[in-house]
Structure P
Amino acid sequence: MITEKPTVSQVLQNIRAMGVQEQLDLLERIAVLVRDSLPATTPHSIMELEGLGARIWRGISAQAYVNQERAAWDG
């Protein structure tokens, strides 16, 4: 037996007929479905950023830079 897939309009019509609690339950279940279908990701460490931009600062004195910035604040 072949059954046709319901249209989005039909699904929305059924959802509107549900009570608020049922709608919230459905929403949570859909969120779990979508979340579970996402590819697994590996958590990142802040340490991965170590050294990023180091070449930009090469040859620049940190203290001289801070002094220059502070002088700019004073106008």
Structure Q
Amino acid sequence: MELEAAAALGKYIGAGLATTGMAGAGIGVGYVVGNYLTGALRNPAAAAGQTATMFIGIALSEAMGIFGFLIAILLLFAV
């Protein structure tokens, strides 16, 4: 019985650690948007050309959070 409890404990700890990527995604989005706004305020003429780059950065940051959540769900229910 102790071996099964240790396996369950390891599963829950691993899932919890995998979800920390979601916090990193929020921080990453803040950095991307903050740096975009800093650049846009310094040079408003170039802001329109960098909007697509900002959205790509946001999408990549959010994708890392979603991948972390996916790994957590897989650890909880597929293993």
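Side notes on the structure shown:
- Given 2.6 for distance in nm of label points 7 Å out along Cα→Cβ at positions 26 and 50, calculated: source structure among P, Q: Q
- When percent of Cα pairs over 21 Å apart is calculated for each of structures P, Q, structure P gives the greatest result.
- Which entry (P, Q) yields the derived value -31500 for helix-only ellipticity at 222 nm (-39500 (n - 2.57) for each DSSP H run of 4 or more, over all residues; to 500): Q
- Among P, Q, structure where distance in nm of label points 7 Å out along Cα→Cβ at positions 2 and 34 as derived comes to 3.1: P
Values in this text are rule-based calculations from the coordinates and carry no lab data. All of these numbers come straight from a predicted model, not from anything done at the bench. Cβ atoms are built from the backbone, for glycine too; each structure is taken alone.
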